[in-house]
Structure P
Amino acid sequence: MWWLLAAVSHFSMIGFAVDSRNPDTFANDLIKYAETCEPISLQGEHRICVISDKSGAEIWVGLDAKPPNQFEAQTFNPALRGKGRTRIIVDSDVSSAEWKPLEITVQAQFAEAKTPLIFELADPREASAFVPKAKLEVDLTGFADEVEIFDSETAYYESQRSKEVRFASNHFIPSGMFKESEADKTPTPHALFAGTILDSELRQNDRGKAQYWWVLVRIYDGAVINVVADPSMVKSRPPKGGILSASVWLSGRIVRP
């Protein structure tokens with residue numbers, strides 16, 4: 001499930017201008033987008049539709065059929081068609097039963113390092129490909145709930161000098177797997193990581209009428225992922241060769257030839 005942070009949301013992180021300060025106006029803004037897309041069959045009475053922009057930004061809307069011949073929006077999920085390239089081995093489907101098949105969450109491993117990661121599928125129609133032990137290449141995007149940018153690796157390590165626990169400049173922690181209580185056993189697609197900035201761009205979402213930052217980052221196990229952020233979170237262009245450290249919600253899709 002996407003996340004909301006005060007005046008910033010995961011939708012504003014890809015340039016869809018929504019008023020997230022009030023739950024009612026926030027919902028109304030999203031519904032306006034949903035009204036512009038055509039339902040696509042998913043499973044049984046479930047449908048999905050996608051609002052997409054040439055910048056790569058998307059909103060996937062999950063719909064349930066309501067008679068007569070109407071559909072009711074149930075879920076809204078942001079996504080991005082980016083340049084991420086991460087090789088994985090699938091472990092299992094760890095989706096919340098409440099939201100299937102509209103939202104699918106996958107647990108996998110980095111192909112070489114065998115470290116776990118969890119992400120939500122941008123397109124739930126791809127669920128059948130994510131079977132246990134499947135080896136896939138995915139385009140991952142991290143929606144930055146928190147982000148820090150450093151001009152160099154030296155500056156990154158200098159920022160940790162006084163800290164008792166220090167992190168490598170290419171670390172990855174699947175934070176969504178760590179729960180505060182035994183009752184809460186459903187993992188979430190959240191992670192903490194740092195990596196080297198390969199490219200960055202302030203993009204314009206013409207469909208959403210707003211801008212957003214896109215950053216391409218090489219992280220743990222050589223994985224290359226997209227990171228997106230609201231312009232209020234990043235004040236200047238992230239420099240190539242610098243280090244990006246972030247807390248993110250992860251969305252992913254299969255890389256097509």
Structure Q
Amino acid sequence: MKLLALMDEFFFELEAHIARLFHSASLMSFDLQKSEDDYIRDIYQAYQNVPHDNMYMRIQITRGEGPIGLGMSNAAKPNVVIYFRHLEKVDPKAYETGGAIVTTARLRNTKKALDPNIKSGNYLNNVLAYDDAVKAKATESIMINAQGLLTEGTTSNIFSVKNGVVITPPVDFDILQGITRRKVLALAKDLGLSVREAGITPVELENSDEVFLTASVREVFPIHWVNGKTIGKPGFGPVTKRLAEAYKSYIASYSAKMKEKYGALLQAK
């Protein structure tokens with residue numbers, strides 16, 4: 001299983017990412033053999049050896065060594081790998097123009113087959129869907145469910161704005177409960193915006209007033225083209241802009257809070 005967290009001054013939403021890691025493990029009957037606080041401490045201690053800031057971190061955990069077989073008890077002790085890489089930020093011009101997305105006929109895995117909330121290394125469903133975006137020279141590919149309703153992107157959550165209402169597929173639509181998605185929904189409510197979690201058809205998405213994606217790296221990212229059709233003006237629409245600004249403010253306040261909580265772990269850096 002994998003975890004992605006961003007590095008600015010502190011690992012952004014690290015606690016939420018770790019909580020999701022443990023939730024993924026519980027869905028797989030996977031004993032991580034440490035507490036959430038232990039993993040957070042391990043990550044910051046590992047970061048002491050990284051000479052740069054502006055990094056992203058990935059933690060990958062396997063069940064460990066053991067005999068070949070499907071039995072979950074074959075391996076007794078997890079193997080943990082924590083590694084860091086320079087964060088390639090999104091080109092600011094991309095926010096000025098907005099991105100392009102396509103809806104793909106590739107179905108999102110149903111929870112009855114493989115719960116998307118198990119954030120693991122099994123990305124084949126996403127990889128095949130993303131190839132449709134690559135072929136269309138698009139930023140992202142949005143997958144649908146068996147009912148023909150949108151679920152999520154291959155690395156992002158999808159939002160539509162129509163008549164001032166912020167709409168996004170509900171969590172029971174076989175989606176990964178994105179951490180950025182959850183915060184943006186909370187910020188939208190704080191701003192007094194109307195929010196609705198509901199099914200969206202590809203046609204309804206194409207007729208949105210605004211469309212945007214949420215993801216750890218892209219944050220709140222405006223979309224200007226859906227299936228080749230223009231949505232609004234280039235860049236941020238009025239609602240998307242308010243949410244993007246509120247999210248930036250939240251990042252700043254989060255960093256200040258984490259400085260008090262985890263600053264001691266980085267004193268030696």
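Every number here is computed from the coordinates shown, using simple stated rules; none is lab data. Owing to the predicted nature of the structure, the values given are computational and were not obtained by experimental measurement. Cβ atoms are built from the backbone, for glycine too; each structure is taken alone.
Assorted remarks:
- Which of P, Q yields 16.9 [mean count of other Cβ atoms within 10 Å over residues 114-121, calculated]: Q
- Entry that produces 23 once relative contact order in percent (Cα under 8 Å, 6 or more apart) is calculated, selected from P, Q: P
- In this comparison of P, Q, the computed figure 26, 32, 21, 18, 2 for P(r) over Cα pairs in 10 Å bins from 0, in percent, for residues 50-89 alone is attributed to Q.
- Calculated for structures P, Q, mean count of other Cβ atoms within 10 Å over residues 74-81 is largest in P.
- Ranking P, Q by distance in nm of label points 7 Å out along Cα→Cβ at positions 26 and 234, the structure that comes out highest: Q
- Structures P, Q were shown, and FRET efficiency 1/(1 + (r/R0)^6) of positions 98 and 210 (r between Cβ atoms, R0 = 35 Å, to 0.05) at 0.70 was computed from P.
- Origin of the derived value 1.7 (distance in nm of label points 7 Å out along Cα→Cβ at positions 18 and 226; candidates P, Q): P
- At a computed -10000 (helix-only ellipticity at 222 nm (-39500 (n - 2.57) for each DSSP H run of 4 or more, over all residues; to 500)), which of P, Q: Q
- Which entry (P, Q) yields the derived value 11 for percent of Cα pairs over 36 Å apart: P
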